[in-house]
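Asker: In C-alpha cells below, several structures.
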Structure P
Amino acid sequence: MLNATWLETFTTLCDVGHFTRTAELLGMTQPGVSQHLRKLEAQVGQPLISQDGKSFTVTPAGEAVLAVGLARREQERRLTETLQVDDPDTGDISIGCSGSFAMWLYPRLLDRMHQAPNLIMRVTAAPHTSIVTDVLNGNLDLGVVAEQIHHPRLDAVKLAREELCLVVPRSFATQGPDLCELDDLGFVAHPDGYAYADDLFSLNFPKVYKGADHLNIRTFVNQIGQIPIPVAQGLGYTILPKSGVDAFGQKQDLAILQLPKRRFHDLWLLSRKGRSEFARFEALSALIRRAAAELD
C-alpha cells in the first residue's frame, strides 16, 4: 500500500505546482517535501515528476498515483461526513456563486457563523461552468448559477429572478435611455460586463447597438467589489446583477437607469443528489433561498 503521508504530500504538490508553497501549506520544509516525493517514487519504482528548473510536469506514472491520491481524499472526506454528528451548526460546507451574489450573500453567512461557531464556511466566486463542475465532482457542496441545469446527479432548485441593472452615477442626467450618452460617459468593464452588455443592449437598442467590442471602455476591473467605485465617482457606467449593486457600500452614489425592456436571470441552487439529507446543507440552503428572495 502507498504511504498515506507521502501520497498526500505528492497530491498537494500537484495541486499547488510549487515546492515552496506546498511546504508552507503542509507546515513542512521544502527538503521535506522533496524527501516525501523521493520516498514515494522509490515505493512506486518510477519517477512521478519531470523537473525543469523550478517547474515540473507530472509523468504518466505520476498521473496514475495522483488519481489514487485524489480518490483517497474524496473517500476520507465522505468518511468524515458520515462520522460527523448531523448537526446544522457543525461541519464544513463550501459554496460557489458569482462575485455579485457572493457580495450579497457573505454578510448573511457571517451572521450564521456567529450563531454556529463550529460551522466552517468556504465561499468561492467563480464562473458558471466552473461552479457546475465543482458541485459535480464534490469540490463544492452548493452552487448558485444563473441558468437551469439538467443533470442526473444534480438537484436544481429555482431561487428567484435577479435583474440585470444598468448602473450610472447618481449625478448622471438624461432625457431618456440613450446609448450615445452612455458611450460618452464610458463603460466600466469587467469580465462578465461584455456579455451583460450584449444581453441588455441588444434587447433595448437593437438598431444601433453593434456589440460589446464597440463600447467606449473607460476602465476595466476584475474585482467585483471595486466595479461600482468608478461609477459612484462619476467616471462611467456599468452593468451588474442587482445583488452587486445592493451589496455596494456607497449605493447612495449610484442610480439604476431603467430601460424600456428589463432583463432578468433566474437563479438556481445546485447540489448533488442526496446532499440535502445533511442538516447543515439544508440549513444553508434555506439561508441562501431567503437571501435570494430579497432580490426578486
Structure Q
Amino acid sequence: MAQGRRITVGRIDYANAWPLFHGLEDHARGMSYELVSRVPSALNALLQQGKLDVSAISSFSYGRYAEDYVLLPKLSVGSVGRVYSILLFLKQPIEESRPAKIAVTTASETSINLLKIIMSMRYGFEPEYIPAEPDLDRMLETADAALLIGDPAIRASWSNHNLHVLDLGEQWNEWTGLGMTYAVVAARREWVRSAGEDVHALYDAMTAARLANVAHPDLLVDQACRQLGGDENYWRVYFQALRYDFDEKLQRGLGLYFQYAAALGLLKEGVSLSFLEEQFPLKVNE
C-alpha cells in the first residue's frame, strides 16, 4: 500500500450512489482502505483539501478543479431522462407563474447549477436562489419553490403536499436530448502519481461492484425498502432509471453542461474530461 497508509475513499451518502459502493469489500480483498460517507458537498471539499484520495463528487466540483483530478472511467451517477431524486417543488406550475425565489439544498453543487442553467437558458428568467437546509416545509416558508436532492427529495416526493414537481433529469433530457451526469468518481492527480497500482486496483474493485449491483439489484432494493421506506416496485424503477457507466451519451451531456455553466459564468471555459487510463496507464513490471 502506497506510503504505508490506507486509501481514503469518499462515498456519497445517498441511495443513488449505492451501486458504486455496495459490496465493495468483496471485490477489494487485500486492499487497505477507509470509506468516508458524506453528502456530495462535503466530499467535494474533502477531496479538494487532500483529505481524501479518491471520491465520488459532484460533477460541477470536477469541472471547477479538473486540473487537480483524474476521472475513473465507467463510474458515475447519471440518467437519460428522469432521475427521481433531483426535484424542484413549486407552489405554482412554472408555465403559469415563474418563481421569484427558489430555496436550494446545500448538499450538492451539480444540481443547483443545473437548476440555474435550466431556469436561465430554457425558461429565460433569473430567480433569487436561497441556500437552505433540506427541509421542504421550512424551505417553502420563504420561497416560491424548493430544490431537494437525494434521499430527502425521494421522501418529499412521496408526500401528498399538493405541489408541482419538476424532475431536473427529465427537464435536461427533454431540452437537450442528452443524458446528465450528477456525480463522477475522481482521484487526486498527486495521489495517482505516487500510488498508481493502488488506484488501478481500487478502480477494478469499484467497477466489479458496479457491474454486480446493476446486474443483481435485489439486495439494494431490499436495503432501500428497509432503510428508506417505499415499496419494492418504486426502488426497482429507481435503480433501473439511473446510469452508472458514464457512457458516451452521458459524457456528451456533461460536456454540454460544462459549456452552459461557463456561458453563465458559473465555471471557467474549456473544462475537459481527463480519465485515468489516458493520463496514467498501468505500468506492468516485466
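Asker: When helix-only ellipticity at 222 nm (-39500 (n - 2.57) for each DSSP H run of 4 or more, over all residues; to 500) is computed for each of P, Q, which one produces -11500? Write down the numbers at each step before the final one.
Answerer: Details: P: -13500; Q: -11500.
The value was obtained from structure Q.
Asker: Which one of P, Q has relative contact order in percent (Cα under 8 Å, 6 or more apart), as calculated from the coordinates, equal to 22?
Answerer: Details: P: 22; Q: 30.
Label of the originating structure: P.
Asker: Kindly point out which one of P, Q the value 0.30 was derived from, the read-out being FRET efficiency 1/(1 + (r/R0)^6) of positions 36 and 124 (r between Cβ atoms, R0 = 35 Å, to 0.05).
Answerer: On the way: P: 0.80; Q: 0.30.
Only one of P, Q returns 0.30 for FRET efficiency 1/(1 + (r/R0)^6) of positions 36 and 124 (r between Cβ atoms, R0 = 35 Å, to 0.05), namely Q.
Asker: P, Q: which one has mean projected area of the Cα convex hull in nm², as calculated, at 15.1? Working shown, then result.
Answerer: On the way: P: 19.4; Q: 15.1.
Among P, Q, the structure yielding 15.1 for mean projected area of the Cα convex hull in nm² is Q.
Asker: With FRET efficiency 1/(1 + (r/R0)^6) of positions 76 and 268 (r between Cβ atoms, R0 = 25 Å, to 0.05) computed per structure, which member of P, Q shows the largest figure?
Answerer: Numbers: P: 0.25; Q: 0.70.
Largest one: structure Q.
Asker: Next question. Thinking of P, Q, which structure, once mean count of other Cβ atoms within 10 Å over residues 108-115 is computed, gives back 12.4?
Answerer: Working: P: 12.4; Q: 25.0.
This figure was derived from P.
Asker: Output the label of whichever structure in P, Q has the greatest value of mean count of other Cβ atoms within 10 Å over residues 52-59.
Answerer: Working: P: 11.5; Q: 27.9.
Between P, Q, the highest calculated value is found for Q.
Asker: Same structure again: If distance in nm of label points 7 Å out along Cα→Cβ at positions 180 and 196 comes out at 2.6 when worked out from the coordinates, which of P, Q was used? Write out the running numbers ahead of the final one.
Answerer: On the way: P: 2.6; Q: 3.8.
That value comes from structure P.
Values quoted throughout were computed directly from the atomic coordinates according to the rules given, and no laboratory measurement underlies them. Every value quoted in this text rests on a predicted model; they were computed, and no experiment measured them. Cβ atoms are built from the backbone, for glycine too; each structure is taken alone.
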